[in-house]
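So, here come the structures, one by one.
No value in this document is a laboratory result; all are computed from the given coordinates. None of these values were measured; they are calculated from a predicted model. Cβ atoms are built from the backbone, for glycine too; each structure is taken alone.
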Structure 1
């Protein structure tokens, strides 16, 4: 960091096990990936090539090399896993990852019907070779999973060998842990976090107000996913209290001595940019 600013919150360092920022690549070219890595590799812990974009991305191998050269692990989206599984081609998918040197795999069932028992078997098998990210939550906004089922599935998938469990929200931020209007299902999050260490979870939070909520709720080093590449640095400023939304959440001052610096009456700072 080029500036000396006191009382910043302590951030974990790469390779991180918490404080993870997972960026969503929706079809970058090789040059765009290079530009992104130049600007934000320090703050990016994982990159997901969204959905099935890996199959239609030109120069995929070159792009994967760009991310590797910047020490950013890359994986293919869970929808591609589901597309292969739907066609009974799991072995082909595993071989595809091996051929491209991809060591992270997402195991999800947000679209397809996959029993929890089969999902756990797949996680257990793959965890011996890959770093497994499992995902809980449906992409169908009409399918509401009760909190106790979220907790049960997350616990089971971690026990089966998942490194982290992703809490579904899609890139739109209006399913899973969010309501269709984008509002956080705070009761659900409370129930999950009451029984599961949040460091074991990655919360998909594509929108700024959602990112702010999770950072305020769980602190600077909460794990966040589905972050747009253009938002990785803005998210880092939220984590450090360098944006008005979290400016007064992360600092250490004598409040009596610096009373005049506290927020103006009636101002929450939540609408700043």
Structure 2
């Protein structure tokens, strides 16, 4: 058996304008795929898509209409074979404040809506398009989906209730969705990144010092991971035809403390 050939196929990467999503989009393009960068950051997304010879589509992942636009755009460039669900966000907050005030429920709902419901929305719309394509091999394989969870799904810290719940939901839905989609030859896997060096940490001397401090908690190597390193594993899950229904931690062995 050989790896999945992406040459001439299309892919969608949500959150593809920066960070982990951008790294995945670049590696998919290098593998010959035509990439739809689906993001709400229009200027940066247009720039990345243009550089990769792909297409930018402004996409709120919680919108079925905008998800369908991204799927249609990808399908016009070639058979849709890949979705990387990289869009996501966090909103730190304790369950009750130090003054014993409960967390604003709308903030909890927003994080779950974007991270969990948005991932499922993109996944179900993309899977429907993949299912309509011709199989790629004798196994009947039609595509691969990679979701983005977090080590916070397992080691959630103080103030991460909403984020950990959303990422734990992604972990929990991986196997049942892989089972759902097995009948049409679509594999589903999830990555759980650890401490990854993305634009979320900012720039400058203070930012670098903070990242170096965080890196000390990693088992080995004692640094933050790079978006490129994470994308290496994403590509393995996409192109290895025998990996399915799996959740893979990519974290340098880190286990997050309570705070």
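If Rg and Dmax of the Cα atoms in Å is calculated from each of 1, 2, which structure is the one that comes out at 18.0, 62?
Details: 1: 19.2, 66; 2: 18.0, 62.
The correct label is 2.
Can you say which of 1, 2 returns -13000 when helix-only ellipticity at 222 nm (-39500 (n - 2.57) for each DSSP H run of 4 or more, over all residues; to 500) is computed? Kindly include the intermediate steps, with their values, before the conclusion.
Numbers: 1: -10500; 2: -13000.
This value belongs to structure 2.
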Practice prompt. Using the calculated result 2.4 for distance in nm of label points 7 Å out along Cα→Cβ at positions 67 and 203, pick out the matching structure from 1, 2.
Written response: 1
Worksheet item: Comparing structures 1, 2 by percent of Cα pairs over 16 Å apart, for residues 59-122 alone, which one has the largest value?
Response: 2
Worksheet, complete the sentence: Matching 1.8 (distance in nm of label points 7 Å out along Cα→Cβ at positions 19 and 147, computed) against labels 1, 2 points to structure 2
